[in-house]
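Read through the structures below before going on.
FYI, it's all coordinate maths here, none of it is from the lab. Since the structure is predicted, the reported quantities are computational estimates derived from the model, not experimental observations. Cβ atoms are built from the backbone, for glycine too; each structure is taken alone.
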Structure 1
Amino acid sequence: MKQKMLAKAVGIALVMAPLASQAAVENIQYFGYAKWGNIYTDNDDHNNGKGERNDVIRASEGYGNYRLGNELNWWEAGLKADVWQDGDAYFDTTLYLGSGESWGDVSIIQMWSAGHGLFASQPNAKVWAGERFYRRHEVHMIDIKYWDTSSTGIGIEDWDLGFGSGHIAWMAPNSSADGRSLHNIDARISDIAISDTADLTFGLNYIFTQNSSYEESDITTSGAMLSALYRQAWDYGSNTFAFQYGTNALAGGLMSAEGGSNRKYSTGVEHDGYSWRVFNSGDLNVNEDFQVMYSIAYQDKNLDNNDGEKWFSVGARPQYSWTDYMATALEVGYETVEAQNGAGTNDMYKVTVAQMFQAGKGVWARPSLRIFATYSEKNDEWNRGGDTYGTAMRNASGKDSVDEVTFGFNVETWW
């Protein structure tokens, strides 16, 4: 194991060395994100009774999770550098590394280059290609990226349309159902100003399989999704409202989350139907010392095979700063998932209190060092038998209820 870790470290160093050593490299920017710590539980059924949780608390068959005191370990770090320039035209390259839940599990998660200033009439536009986290939108508190097309791709973005910025991309993800290669055409218009403090974003995604020759005639091979975002800022904080409507292979949405990433692209299964969802989230600054982060979300996924569900999530995280560097937060979250075929309803609620030492006041101050305790209760009435796209079935034992106390510590930081 140590030899494998050493080999990975050497390989990563060799990859990054040219960017750091070439004389032509300029304007190097470093950035990253990390969350790391331990969560302990009083429930011996978790993780074979080892005393630690190795998964997050959420409603079974749901999507997000209320993340305060309830998130798995992860770090990512990278750099971007200008590697060539000729007058106003230049190319940069981004290299980004990320981990799994152990230090030795490291891989390259982004590697892409962009050309800037290539069009005389469009000085802000750029052409890009590679593996990229592409223009993701998320609700931080419930750890959901609800519009996430991250994958290998090529595109043009930041094209000035006069009333907004245009973006077009051809992405190449894999189907989350059968691993088959997909084509994802992503078209967006962002930064449509409707006031000095508010703007709109609209987008359309269309996916289809590279090889649509399935033996079954009713297998889903394509899908589309429409997205609309309204962002508003004011003296007391900010709010984002998002509406999405997806069909067939995108009926599950383009969500990356603890319960959603394996349902992003559902080709290769019988999955025709539609879904619509709303996310409303933001932060409220009551005064200098007291802020509240909040989120409400709902999705209605209605499928022809009756295997959809209705998902609802609501929660808030008020936080009070005792000094410039110490704060206390209380997060309360509730989530429920109702099976379309009437198999039952799963729900979960959790309450977490955290004492934090952080770099300044406010809900977005980072780094944040935390010690926390959580009480949660889950009630499960149905499941899919371990199959992502399986039929919803009522639990043989009826309602399974679990209440649990967890506690621990972690750090969250970004730069």
Structure 2
Amino acid sequence: MPQYQERRETPLDLKMLIEEIMESSIEVPSVFICPISLEPMLDPVTLCTGQTYDRSNILKWFSLGHKTCPTTMQELWDDSVTPNNTLNHFILTWFSQKYSSMKKKFEDIQGTTLEVLNTLKKVKGQARVRALKQLRELVDSHVFTRKTVEENGGVALVSSLLGPFTSHAVGSEVIGILVNLDLSSELKRNLIHPAKVSLLVDIMNEGTIQTKMNCAKLIQMLLMEGNGSEKVVSSLSLLVGLLRLVRDKKHPKGVLTGLILLKIIICSRESVRSSVVSIGAVPQLIELLPNLNNECLEIALCILEVLSTVPEGTVALKECPNIIPNVVKVLMRVSESCTQFALSILWAIYKLAPQECASKAVEAGLAPKLLLVIQSGCNPVLKQMSSEFLKLCSLDYSTSILISKCMLTATIQ
């Protein structure tokens, strides 16, 4: 096989150009991509089969003992590799042009960003709203704009505009900017001030769907700080706003954002769970279950399982008309975690009303689902839970009827 040649020195500028362009998600011509690594070639070489690879990748292929062309799998009749200087020139030229264009764009946007930051220091009223909107659009569209804002005092400047007398128009734009920036711990603690939290919650309840999502994301960032976050989660208005976001079926991203924050709140703050139940979260989530995608479904079931740990939550679950059939349906259909959450919810209802729960569960097809769990490769805890549940159902349901229900449901499925 080939005499292993030392890799030619790759010009550092090409390596740098490729890294910069790839970070910007610009589509690279397929002819520049090495078939082995699926990355742009730094040093293209061609085999006797006519196929071109990056030198380092093809030499690694040969070092593993292969005597074929990776793409065609043909036996190589000539073991030499030939530098593809023409392709190398095209690669360098293309990346250089793209980089120059990108650099000019970056400089233009950076200049605009600095101008907007300077404008924000001077203007008020509608002029301030327009400047903030322009900055938000820049931050949304260009990752490197965020760095410019952060390195030029923009984070402190923008956050200082959020206060007790801030209009919702200004507040919405400020929040839309802050959620895309790297906030210091000190700034997060400052944002947890009661007046700012109150404004944040008000804007969340009255803003557009994007504003609601931005508010939820910013609150999530504040909760991660810990200190003073109790002021945030204790707001009943916040919980109501989150449920509104979760119920908005027209905006799946908003549903996911709301569910994530709601889960964080109830999992980290036991004292809030009763409040979440009191505003009707349980029946609303149960109603949503059949229409949620898998990711949202798992989070919703987790929330319901946590709420089932408080007495009010268990009662609310039991009183939902479709709770048992809706929960039984998700067993063994999405993930092991979903199955575990679902069984925990059913278990909580069973302990409150054994006979009623067992009857409805068997009618909904629980028995064959439990047998499926027991026979599957699920974790032992889940299998044990299913076995115990099956035994309890059989105690409250005659054996012959239980078996017939199993067979009938299995046949229908």
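Kindly point out which one of 1, 2 the value 21.1 was derived from, the read-out being mean count of other Cβ atoms within 10 Å over residues 39-46. Going through each structure in turn, the value belongs to 2. From which structure (1, 2) was mean count of other Cβ atoms within 10 Å over residues 71-78 calculated, if the value obtained is 11.6? Traced to structure 2. If distance in nm of label points 7 Å out along Cα→Cβ at positions 119 and 175 is calculated from each of 1, 2, which structure is the one that comes out at 3.4? It must be structure 1, since only it matches.
Using distance in nm of label points 7 Å out along Cα→Cβ at positions 95 and 191, single out the structure from 1, 2 with the greatest value.
On the way: 1: 2.9; 2: 3.7.
Comparing 1, 2, the top value of distance in nm of label points 7 Å out along Cα→Cβ at positions 95 and 191 belongs to 2.
Could you tell me which structure in 1, 2 was used to calculate FRET efficiency 1/(1 + (r/R0)^6) of positions 87 and 103 (r between Cβ atoms, R0 = 41 Å, to 0.05) as 0.40? This figure was derived from 1. With respect to distance in nm of label points 7 Å out along Cα→Cβ at positions 31 and 303, the largest value across structures 1, 2 is given by 2. Quick check: 7 is what I get for relative contact order in percent (Cα under 8 Å, 6 or more apart), calculated from one of 1, 2. Which structure matches? Comparing all candidates, it corresponds to 2.
Quick one: distance in nm of label points 7 Å out along Cα→Cβ at positions 151 and 239 came out at 3.5 when computed from one of 1, 2, so which one is it?
Numbers: 1: 3.5; 2: 4.5.
Working through the options, I get structure 1.
Among the shown structures 1, 2, from which was the value -21000 of helix-only ellipticity at 222 nm (-39500 (n - 2.57) for each DSSP H run of 4 or more, over all residues; to 500) calculated? Display every interim value, and only then the final one.
Numbers: 1: -1500; 2: -21000.
Derived from the structure labelled 2.
Given a value of 22.8 for mean projected area of the Cα convex hull in nm², point me to the structure among 1, 2 it was derived from. Could the numbers behind the result be given before it?
On the way: 1: 22.8; 2: 28.1.
Label of the originating structure: 1.
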